[in-house]
Structure I
Amino acid sequence: MKIIIDRFNGKEKYEQSYDIDDKDIQGKTLLSLLLFIKKTKDITLNFTASCQSAICGACAVRVNGHSYLACDTKMQDLLKEYDNPSSIRISPLGNFRVISDLIVDWEPSIENLRKIRPAMVAKNEFSAEKGCKQSQEEFDRISKQWDCILCGSCASECNKLEADSSDYMQPFVFTHAWRAAADSRGKDPM
């Protein structure tokens, strides 16, 4: 199988292909494949990864134009999804400035998160002794937003950001803002 990786060396973009034996793909995640390529084919390949458990979001990349968490994507499933292609293309997340190869610049996104201060401020009636209790219904209202691990996949797929990001923050910024504002344990942010 041919793995095509969109690369960037700080000055120019280019693509690089790696021929990988089927036996070296079996049982691997997308991240373990990238690690295999770095270890056995090209030590200059740059990408980010940390927890390897789908908790931190650091390893998000695009494959054939769609975003995936590399550590949580099994190559076998990915190949089935694309009908066992003879090649796949791995590229950095979209709608981010590329620093090097598959590494993107998160600083503007982190600055957007800082601007909205996405933290719940507990109501005065709560204390360390009493805690901040909420009903199951109140928790269920915001539980999906707690699943956001700031991987950037939503921003990578966002058509609005692709067209014009000047007046729009990334979707994950809105998710974190809404989660803080909608939490029944918190003070009204306005």
Structure II
Amino acid sequence: MFKSIKEDLKIALENDPSAESKWDIILFSTSFHGLILYRIYNALWYSGHKLSAKILHYLSKTLFHMDIHPAAKIEPGVLIDHGFGVVIGSTASIGKGTIIYHGVTLGIRRIVDGKRHPDIGENVLIGAGAKILGPIKIGDNVQIGANSVVLDDVPENSKVAGIPAKPLKKSNSKEKVCCKLEGVT
């Protein structure tokens, strides 16, 4: 868990231009605090302490306005920037290097048993207000525009935007996604 938090801090330092130091993030970033709390209640969930996990999940929703289900799987080194209104469902997974802005939902399209939420690859940028719905796969190095609604799989190295989201341009580059991408956030 501490390794995950260290990786989360590292990506925040690399991608949050308003953070002057690691102490800025540690002391004042409510999104970072919410992610730390998720790391704790996620560990509790998977160690069989589901009631304790649910209590901390409730606390996270109340304090930080982030609803990340305890069973969701988030790799180390993820940045949730301005996490207010972020919703991540129980069967969602998120790869390392991903940046998520406020108001993002990783949700369901319909109530079914089993896998219901999206799988997000590595180094993905998800713009503010985007909704990614259903058991779909978002490839590595994908950029999703603000307020987009993604209902289908997105191949790696792609940019999508709109309602419903459509491809903008396929990139041949595998370079790491950054928070300063034009035309996406």
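Where a number appears in this text, it was derived from the coordinates with a stated rule and is not lab data. None of these values were measured; they are calculated from a predicted model. Cβ atoms are built from the backbone, for glycine too; each structure is taken alone.
Here mean count of other Cβ atoms within 10 Å over residues 1-8 has been calculated and equals 14.6, so which of I, II was it run on?
Values: I: 18.1; II: 14.6.
Matching structure: II.
Quick one: FRET efficiency 1/(1 + (r/R0)^6) of positions 97 and 137 (r between Cβ atoms, R0 = 25 Å, to 0.05) came out at 0.05 when computed from one of I, II, so which one is it?
That value comes from structure I.
With relative contact order in percent (Cα under 8 Å, 6 or more apart) derived from the coordinates and found to be 22, which of I, II does the value describe?
The correct label is I.
State the single structure among I, II that was used to calculate mean count of other Cβ atoms within 10 Å over residues 9-16, giving 9.8.
The structure behind it is I.
Comparing I, II, where is Rg/Rh (Cα atoms, Kirkwood Rh) highest?
Details: I: 1.06; II: 0.95.
When Rg/Rh (Cα atoms, Kirkwood Rh) is calculated for I, II, structure I comes out on top.
Given a value of 11.2 for mean count of other Cβ atoms within 10 Å over residues 81-88, point me to the structure among I, II it was derived from.
I
Work out the source of 3.8 here, i.e. which of I, II gives that when distance in nm of label points 7 Å out along Cα→Cβ at positions 57 and 129 is computed.
Numbers: I: 3.8; II: 2.8.
Going label by label, the one that fits is I.
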